[in-house]
Every structure is written in structure tokens, then in C-alpha cells.
Structure 1
Amino acid sequence: MKNVVDARDVEGVRKTPDRISKLLLSESSVGARNFSMGLNITAVGSMIPNHSHDNEEEGMFIISGKGKLIIEGEEQELHPGMAIYIPPGVRHSIVNTGKEELKLVWVYAPPLPEHRKRERKEE
């Protein structure tokens, strides 16, 4: 079924600092054009480095593990069940402060440019 993606079947991209990002729902996988959704697994002691997104809103939901969200210098402890909203242009990072992997679901609207299908050039 094209509407369902099993995260166990998606290899993901290993990034530095040590984490894996899995793009689950996108235009390529299910035809979603207005958002993209995925899973981030951050290793113990690692982090999602400080960054921002120019045009995209980002939502995150903590599934497991403990962490710390840093938004423009302010810190918030994170635990399972917490939802996070990041407006466009706001710098943020997440540090895994726990003793297990930090797993979170992320959503971008609109999708990040690298999550969109490449337009085919007409020949």
C-alpha cells in the first residue's frame, strides 16, 4: 500500500554528529506535496547541531529518550510525549542527555527542498 511506510524498511542517512535521519513520508514515497515527515535517532551523547530553516515550519515529537532543546540560547528539557514547534528562521539544536538513543518524529511544512521530487526537464 502506497499510503503506509514502515520505518524498519527505511535505511536512513547517517549524519555527523552521530545520528540517523529517515525520510518516511514525502512526495517520492507516498505523494505528499505539502509536508514531509521522518524519524531521527540520535546516539547517546550526540546531538542535532544548531541550525535553522529559512522557509519551513518544523514540528517534532519525542518518542523515547531524554534530551535538551536549545532555541536561541534558551534551554528546555525533553522527555517522551513532548511536542516541539520551530518557526522558520529560528536557530535550534537538540542534545541527547540520556542513557539511550533519543528518538523523535519530525515534520516540515512545506517540505525541505531536498525532500521534494526533482522536476523533470522536458526534452
Structure 2
Amino acid sequence: MAQTKKKRKRKHRGTQGGSINRASNRRPRNRDEARAQARRNAELRKTAAPTWRSAFNRSLIMSAILFVLMAFVVGQPIGAAAVLSVFMLGLYTPAGYYLERFLYRRRMAKELAARQAARAQATGRAPRR
């Protein structure tokens, strides 16, 4: 038998209280909105503080690449390549975290200096050092 009621195309996104937050979840309607949304997301990613999880994920990828290179390209035994990869995972994780933290703090200091200079220029006095 044919269906008489038209099926919905999207999930109902409301809460039990009845509130629906449509602005943040909707797809961009045109190319300009998509570009603006991509810029906002890139800015949020750039200004996010580094985490141990992101450092671990990055080092996991690098250790997997190292394992493949050592086992299949260089020709090391699988066990030796695995041991080396686990050792490098332990080395890459803190090194990656502290490097990312250093770069993040430097970027934040530069942004703070730029904001202070802009504020000082707007008020007409020299920036603080």
C-alpha cells in the first residue's frame, strides 16, 4: 500500500523543553556562508590550547608511519620495528605536546601585543612594554 503521509527529511532536533538551536547546527545556504563558517572554524582550531590527547594522536600517526617504514621499506623484523615504534610513541607524545604548547603561548603573546598596540593607537598613547 502506498504511503500517504510524507516522511520527514531531517531529524527533529528539539529538546524536551521545546528549545531548538537552529543557528549553530544548520548547513550554510550559499558559498559565502560556507567560507565564513570555514574561517570561523579554522580560527577556533588555531586558537585552541594544545591537549595531551591531540599530542598522543599525532604521535600515534607518526609511530605508525615509522613502523611501516621500518618493517616494509627498510626491512627490519616486525618485532624490532614494533618495539622501536612504541619507544618513539613515548618520545613523540611529550615532545609534540611541549612544542605545541610553546608555539601556542608564543602565538597568544603575539596576539595580546597586537591587541594592546591597537588599543594604545586608538587611545593615542604609546603601547606598554
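The table that follows gives values for the structure above.
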quantity: Top of 1, 2 by relative contact order in percent (Cα under 8 Å, 6 or more apart), largest first; calculated: 1
quantity: Given 6, 23, 32, 23, 12, 3, 0 for P(r) over Cα pairs in 5 Å bins from 0, in percent, for residues 62-101 alone, calculated: source structure among 1, 2; calculated: 1
quantity: Origin of the value -500, where helix-only ellipticity at 222 nm (-39500 (n - 2.57) for each DSSP H run of 4 or more, over all residues; to 500) was derived from one of 1, 2; calculated: 1
quantity: Which of 1, 2 yields 1.09 [Cα Rg over 2.2 N^0.38 Å, calculated]; calculated: 1
quantity: When FRET efficiency 1/(1 + (r/R0)^6) of positions 14 and 46 (r between Cβ atoms, R0 = 30 Å, to 0.05) is computed for each of 1, 2, the largest belongs to; calculated: 1
quantity: Per distance in nm of label points 7 Å out along Cα→Cβ at positions 30 and 110, the highest-valued of structures 1, 2; calculated: 2
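Laboratory data are not the source of any read-out in this text; all were calculated from the coordinates shown. Source: prediction; values computed, not measured. Cβ atoms are built from the backbone, for glycine too; each structure is taken alone.
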